[in-house]
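Q: Below: a set of structures, written as structure tokens.
Read the figures in this text as sums done on the coordinates, not as results from a lab. Note that the structure is a prediction, hence the values are computed from the model and not measured. Cβ atoms are built from the backbone, for glycine too; each structure is taken alone.
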Structure P
Amino acid sequence: MIVKEEFLSRLRKIFDLNLYEVKVWTALLSRGVSTAGELSNISDVPRSRTYDILESLEKKGFIVMKLGKPIKFVALKPEEVIERVKKNLMVTVQEKRRRLDDLKGDDVLQELNTLFTTGVKFVEPSDLSGSLRGRNNMYNHLDMLISGAEKTVTVVTTAEGLNRKVEALMPTITKARRRGVKVRIAAPITPKNEKIAKEMARVAEVRSIKGLNARFSIIDGEQIMFMLLNDDNIHPSYDVGVWINTPYFANALEQMFELAWRDFKAVKSVRK
């Protein structure tokens with residue numbers, strides 16, 4: 001059996017499997033029913049690992065074990081595998097969510113908070129920085145920064161970025177506005193995002209920019225988050241951002257933005 005490496009790589013990403021697992025699974029799919037020994041030979045996976053791999057695939061819902069001597073393994077239809085994986089994923093997510101919810105009243109959370117509040121005293125503000133990989137991680141961090149904003153939130157983004165931020169950040173921005181936080185958003189306004197821009201203008205000051213291709217946010221004139229790459233040329237999983245807690249530079253950047261903000265064209269909100 002010959003399976004292209006590119007195809008195996010796609011399966012690994014889609015189903016979150018390791019290389020041995022996709023090799024054994026595709027080998028079993030090609031046979032329908034087979035023994036561990038046969039699958040080891042077909043897939044070129046060491047015999048010592050094959051049983052462990054098959055056991056893992058069975059737990060994940062990819063195959064079924066057929067009792068007997070010798071023990072055989074049965075491949076399921078790919079459509080059935082997808083449904084099983086989806087169900088298992090939902091169960092896993094619900095279980096992890098329950099564990100995290102249980103932490104709210106647990107001593108572990110209190111200890112973590114104590115560690116953070118006592119340990120942060122020994123950290124210089126200039127050292128509070130970090131890099132973020134993956135657009136979801138970046139938006140989660142930005143969401144956290146906006147949730148903690150007390151005075152101002154300034155966001156500069158791209159035309160497509162504006163569409164994404166409405167979906168990811170609208171509830172948090174709405175809450176910030178209700179707290180009295182001044183929220184300003186600048187982005188190129190095009191026919192594709194004009195409706196979104198007017199929707200966002202209900203809870204923030206939105207203005208159209210031209211000739212500026214940048215992605216960054218300033219929170220309370222103290223914290224900055226830069227997106228380092230052009231979102232037109234990068235896959236969301238490989239997007240990279242940098243967060244810095246630097247009142248000195250953040251305040252300077254916000255003052256420069258203030259000068260440019262005056263020349264941007266305001267976007268009027270749509271009626272409710």
Structure Q
Amino acid sequence: MNFDLKEIPERTVTPRETGLTMVMDKGMSLRETEDFISISGSYVDVVKIGFGTSFVTPNLKEKLAIYKKANVPFYFGGTLFEAFVIRDQFDDYLNVIEEFELEYVEVSDGAVDMPHEKKCEYITQLSEIATVFSEVGSKDDQVIIPPYKWIELMESELKAGAWKVIAEARESGTVGIFRGTGEVRSGLVDEILTKIPSEKVLWEAPKKPQQVWFIELIGCNVNLGNISPSEVIGLETMRIGLRADTLKLFLNGSGKNFD
């Protein structure tokens with residue numbers, strides 16, 4: 001850090017098991033990627049090359065080489081996995097993992113109908129060659145999954161071999177664990193946390209109020225995902241109480257009040 005401040009909460013250090021920041025790359029250029037890494041790389045735990053953008057991104061291997069050089073892991077979005085599966089091209093997806101040397105993969109079923117047993121089979125198979133994020137929740141805002149079902153799905157996917165389960169919100173933050181307004185479905189989150197350890201869940205939270213809510217609930221080392229590249233530094237300051245939203249959150253009574 002650039003100077004000393006008292007009562008800064010202790011962040012976990014990389015490689016982290018908890019306190020992850022997952023960033024959504026929806027098509028940054030090579031120069032933008034280099035600039036992003038130069039300022040934010042030390043605060044990023046993994047980058048998701050969003051949805052199916054890896055299929056159309058020019059100079060993809062050159063971009064991934066930038067992340068590799070910076071020791072920033074990356075993976076291709078779960079929608080790409082679904083695109084391969086729905087076309088009966090799972091073996092081709094395995095070839096993609098090998099060709100691009102993916103150490104992380106995402107298994108999701110948010111846009112396709114897939115028997116859950118089959119999804120868990122994919123998780124188990126892929127966990128033998130990569131670290132698996134499995135995403136729970138639908139991308140359809142008309143699909144409401146009851147809390148008990150979220151818990152059942154998460155438990156079974158962790159048992160199948162997922163490292164973390166991702167709680168769906170999309171890059172808009174308006175589905176899954178959030179209402180259409182972006183408001184957290186707090187009862188759902190509370191129910192999930194009665195059965196699923198917080199360190200095993202990566203909460204997609206692209207909007208600042210959503211990030212603040214989870215930091216206040218779980219602490220500075222909550223796992224957060226779908227963070228915009230331009231918001232990584234801002235999120236890190238919120239995690240440690242250096243943004244107005246969380247300024248007093250981590251003070252132990254020594255902060256001065258100006259009444």
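Q: Once mean count of other Cβ atoms within 10 Å over residues 134-141 is calculated for all of P, Q, which comes out largest? Don't jump to the answer; show the numbers that get you there.
A: On the way: P: 17.0; Q: 21.8.
The structure with the largest value is Q.
Q: OK, next. Given a value of -16500 for helix-only ellipticity at 222 nm (-39500 (n - 2.57) for each DSSP H run of 4 or more, over all residues; to 500), calculated from one of P, Q, which structure does it belong to? It would help to have the intermediate numbers written out before the result.
A: Working: P: -16500; Q: -11000.
Label of the source structure: P.
Q: Could you tell me which structure in P, Q was used to calculate distance in nm of label points 7 Å out along Cα→Cβ at positions 94 and 118 as 3.9?
A: The structure behind it is P.
Q: Quick check on the output: 15 is relative contact order in percent (Cα under 8 Å, 6 or more apart), derived from one of P, Q. Which one produced it?
A: Structure P accounts for this read-out.
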